[in-house]
1. For which of 1, 2 does helix-only ellipticity at 222 nm (-39500 (n - 2.57) for each DSSP H run of 4 or more, over all residues; to 500), calculated from the coordinates, equal -6000?
2. If you rank structures 1, 2 by relative contact order in percent (Cα under 8 Å, 6 or more apart), which sits at the top with the largest value?
3. Taking volume of the Cα convex hull per residue in Å³ as the criterion, which structure among 1, 2 has the greatest value?
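Values in this text are rule-based calculations from the coordinates and carry no lab data. Just so you know, these numbers come straight off a predicted model, no measurement behind them.
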Structure 1
Amino acid sequence: MSEVGQGGLFKLVADYGTSESWLQSSNEHTLRMFGKDHHKSAKITPELTLQAPDGSVIATMDHWAYEWKEADKGAA
């Protein structure tokens, strides 16, 4: 699996500790909604990472969060 979104696609990565799953879409908002809904209803809550097509992190959601935390644009 590639770490960078293929063909200009955004990537949602769900890390369950023992495995990772990911989903790609051309629509960032769709992945945000899907991730938030899954996080809310999951019995095993993953850590979520939303990546831009270039692989940079846009936002994250840890085990305990209810909202996306935007990545610090100033961080290197």
Structure 2
Amino acid sequence: HCATDWEPYAEHMLEVLSAHPAFDNTAADGGFAERPAFRPETRFEGQGLRKGHVVHDLLFTRNGYEVAEPERVGARPE
């Protein structure tokens, strides 16, 4: 779960998470989700809402796709 009131960041997160093969968007239309009941409103969110910002929630689930382990930096070749 991710949430932000900064629209360019929300759009970037949606693009990156949607393109990743290990995650599925839970929003039926593939976009932003409704604010889940389990997420409390934060003080910063309240400030953003009072300024007229829109808070974007993203809810993705892992789908079982196996992601390769990244190569360790500085690892000695075997």
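1. Of the structures listed, the value fits 1.
2. 2
3. 2
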